[in-house]
Structure P
Amino acid sequence: MGHRQHLVRSILALREQGGLDLGDGTVLWPEPVLVGRREHAVRALAEQHRLEHWSTDLDAVLADPSVAIYFDAQVTSAREESIKKAIAAGKHVYTEKPTATGLAGALELARLAQEKGIKHGVVQDKIFLPGLLKLKRLVDGGFFGRVLSVRGEFGYWVFEGDWQPAQRPSWNYRAEDGGGIVVDMFPHWEYVLHELFGRVTSVQALATTHVPQRWDEQGKPYDATADDAAYGIFELEGGVVAQINSSWAVRVNRDELVEFQVDGTEGSAVAGLRKCRVQHRSTTPKPVWNPDLPTPEAFRAQWQEIPDNQDFANGFKAQWELFLRHVYADAPYHWDLLAGARGVQLAELGLKSSAEGRRIEVPEVTL
């Protein structure tokens, strides 16, 4: 993510287009400094992209007055302390999520940033995807009437690592290293639901580990101590009910890796990463249940696809542009560390709900 989406498809893509035009005659030219723990890896990445600045010493980079923004795409367990250092150094902060390993830590980061007077943001990339942008247009335009429910399906089969190399790093499956699908995906579902339909007011979740043994990057077996699947029900402000399944142990039988079906009194929609299909009340068919005969209807053919009637940029790049405008041109931006804390809270309460086997209220997060 840090390499492909944030460096190559965001920062370097901005440079390739000639910088970011701020609209007042100013063009912003991002100059990245790569920082990592492994010297050979950071040097190789810098050489690959012909970048001049790289380091293994975060403290030294944070002490450099020419560096204005700290961006964090580390493993979750290392993120909190590094962001604290960046805030103390007076750097603006932009970070992947979850922002911390627990709500208390996430709220402390938001409080420290507010007290320091820096600008801060959290990556919330899903709402910048073409499919969800189309879905938001439908919500904002009143297409659904009264929204009743949201059903989400996310996931794919992550190889165990014995037959084929796993396509996700092994730390994702070790709870002691900050892994688990709840801490990874519930922060995403929080901002998707919050932005499109309303604040999450309760959660009832079941988290489980379907694949108890996996093989790491060196081909050695290890015990998977983190959850690899989660099944959640979320109540939202206004009465909408959302049900989202997340799994790294499911084989895909849908058009995209994530899909959301939204049903309302006036119409329904199914949105994925890129596509969005709709069915209005006026064109809703009348299926008849008869288990003794083959179904004569092609249900998917009864939906209308929303066209790509605007240009959709890479979602990560689009949010980088907004954050850079926020920092340098004081443009509005509300996906901050407090918003990130809401995602951490939902993950924390989701795990608690699973452990205790009960529905849990989600209080509003404030500083």
Structure Q
Amino acid sequence: MSNAVVQDTRPPASAPRKGSLSRRGLPRWAGAAFGAAGIALGCGIGLVFGLDSKVQWGLISAILFVLISYVATSVVENKRQAKDRVATSLVWVCFILALVPLVSLLWTTIKRGSKALSGDFLSHSMNGVTGFEPGGGVYHALIGTLEQVGIATVISAPLGLLTAVYLVEYGKGALAKAVTFFVDVMTGIPSIVAGLFILTLMLMFELKPSGFMGSLALSILMMPVVVRSTEEMLKLVPNELREASLALGVPKWRTILKVVLPTAIGGITTGVMLAIARIAGETAPIMLLVFGSQLINTNPFDGAQSSLPFYIWEQYRVGSDASYDRGWAAALVLIAFVMILNLVARGIARWKAPKTGR
């Protein structure tokens, strides 16, 4: 009698085939399908009931998207996965809700600002051009913004960086706590308060309005942002890197300069760019300290200057169609200015970041 054992190579009856619905799992494209179904149903409900507002259409679509995701996942999978799907759907809805006003603002600025934006607009000032007639440009305001923001950055970035290094690497006791407290307080100071502070100094020392005075007020607003962002980035640097450098006999100052700062340079640069974006749109300090001007003034230490935010407010105040077009074009230039700064900062951060091997 043979002792050979015949093996059954057939798969178990309960084993589901790959890709079949018997796995009770939704495919990867299910979320997109639920979103499309929610949008279609929301638009249909809006048309049937005659809802004019597109905001209502969007809210109905978002609610239906979450409900469809929960019901379908509960039927096909289970309630635990359905709750997870609902959480994911809510995250997507919040992301889209945050993205819609940003895209709408950008599209409106591009659509309306492109009417007056041209080479002449970027290379001419408002000298000899009245507010009600077309023509003129933004060159004088662009020069003012570049100089004022540049001087504020030169003042605030080193001071903020050194303050953050002190708080993270050296700060202990009551002094560090006091510095942290005042930095937090300065973060919420309104721009008009910073302008009034510099204005008081101008009156005390009998100084004249200039772009430099505006830069001092902008530096007050910029410095706490640089300190807080740099401080958080330095805290993310692993202590093992510091300990390894100190164990090799490297002085602490050199460890900070060669190890800590290069490791956190990407986050530090991003924080500085956020601070620049925060002050680039300030108008109140410029109105108090710089006064604005229709002429080109390349000397920030002598005489009144303009800036892009002040120029936008100035053109809006005129109230003519030509001034509105110039205001929207200046807003588009300001957005492009901040975007270019961010792109340059990201390039510098990637270039200066420490190289990692495999």
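Here distance in nm of label points 7 Å out along Cα→Cβ at positions 61 and 341 has been calculated and equals 2.7, so which of P, Q was it run on? It must be structure P, since only it matches. Among candidates P, Q, the computation of distance in nm of label points 7 Å out along Cα→Cβ at positions 29 and 325 that gave 4.7 used structure Q.
P, Q: which one has distance in nm of label points 7 Å out along Cα→Cβ at positions 69 and 301, as calculated, at 5.8?
Q
Among candidates P, Q, the computation of helix-only ellipticity at 222 nm (-39500 (n - 2.57) for each DSSP H run of 4 or more, over all residues; to 500) that gave -9000 used structure P. Source structure of the calculated read-out (semi-axes √(5λ) of the Cα gyration tensor in Å, 52, 36, 18) within P, Q: Q.
Each value in this text was obtained by applying a stated rule to the coordinates, not by laboratory testing. Because the structure is predicted, anything quoted here is derived from the model rather than measured. Cβ atoms are built from the backbone, for glycine too; each structure is taken alone.
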